[in-house]
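Engineer: Structures incoming, each one as structure tokens.
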Structure I
Amino acid sequence: MNPRFTFATLAAAASLAGCAGMMPGSGPTATAKLEATRGNATSGMVTFAQQGEHTMVQAKLEGLKPGQEHGFHIHEKGDCSSGDGMSTGGHFNPSGKPHGAPDAEHHAGDLPALKADAQGRADVKFRLSGVTIGSGAADIVGKGLIVHAMPDDYKTQPTGNSGARIACGVIARQP
């Protein structure tokens, strides 16, 4: 048996197993292409995959402030036309809950913070509860997705005091 072939095969299998949690499976998927708002440089792609009662999220961004956390939220309107991201409105909140951390009571649009590496990039994966893709009151399709300049304090109502909107995208369902 060729040891390099075996190692390569095992490495490929391990890589696929690590991604299995993000595979769309039989549930619907959606994406958002984030583009920098006026005067900013943040951009990237976010993928959403419905898996039963949860939605898996993978975000890959660049142009963030190196080493800093950034607030990350789903907003009520899928409209990035204003140039500053304000046309997306407030946080997506179909259940009328207070703003808060993802592990406590929170808006459906309150997402975990993005932590930039030393090069200003973030590559994160996480699981959401309370949102859906393509159906129901908690449907995120057609909503805005915003990256903020500052960390979310998860306390200040209703926004988390996370500063300017530095990237904006619209969540679109994939075929």
Structure II
Amino acid sequence: MSNRFRGLPKILKINEVDSKNLRLSVLFSNSEHRILDFKKILKDQWQVEPSDPEHILLDPKEFKKVKLSNNTLSWDNVMMYMTGEDGNLMGTAFDVGADVLYKLSVPDEERSHSIGELFRKWRMEAKLTQDQVAIQSGTSRTYITKLENGTQDIELDTLFKIVEGGLGKRLKISVE
């Protein structure tokens, strides 16, 4: 999948919370599964001190209280305070914008498998060149190259044709 997306990224789902290692796997609106390593983010990038409200997130019990709120991550157990226009102190739950989180994340290799990446793996396992697959499936080598590089979308019918005709494999699709 391409790293490009329209507008600001949003978090659609928290895939997994690893509170022991302070890591989250999330699904972004550009279809990318990405890892957020909060141990590194809090300590190395943000240099959170014990006096900072976010420091509580270094405690696995507190970290796992994360939730998805308005397409970003939020912790109701961490209160951030600011002075309002009227001079009164206001408290709000700690949340971090999805655009910031996207920049701080890395691909989740266990979950990220674009069609192109999978297809390249299958083609290499079959010991076939892009030209061979293109000829056997009635497509072009350029199309196969773009598919593998994630710059070409593919329709389901074409995927069946390339996998079954070009690779000589059977394609089964399931949703779990």
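Bear in mind these aren't lab numbers, they're just calculated from the coordinates by the rules spelled out. Keep in mind that this is a model prediction, so the values were computed, not measured. Cβ atoms are built from the backbone, for glycine too; each structure is taken alone.
Engineer: Who wins on percent of Cα pairs over 20 Å apart among I, II, i.e. which is largest?
Structural biologist: Values: I: 52; II: 62.
Structure II gives the largest value of percent of Cα pairs over 20 Å apart among I, II.
Engineer: Given that mean count of other Cβ atoms within 10 Å over residues 76-83, derived from a single structure, equals 16.4, which label among I, II identifies that structure? Provide the component values of the computation, followed by the final result.
Structural biologist: Values: I: 16.4; II: 12.9.
Checking each candidate, the match is I.
Engineer: Here's a follow-up. Quick one: helix-only ellipticity at 222 nm (-39500 (n - 2.57) for each DSSP H run of 4 or more, over all residues; to 500) came out at -3500 when computed from one of I, II, so which one is it? Please list the in-between numbers first.
Structural biologist: Values: I: -3500; II: -6500.
Source structure: I.
Engineer: Here relative contact order in percent (Cα under 8 Å, 6 or more apart) has been calculated and equals 28, so which of I, II was it run on? Write down the numbers at each step before the final one.
Structural biologist: On the way: I: 28; II: 17.
Here the read-out was taken from I.
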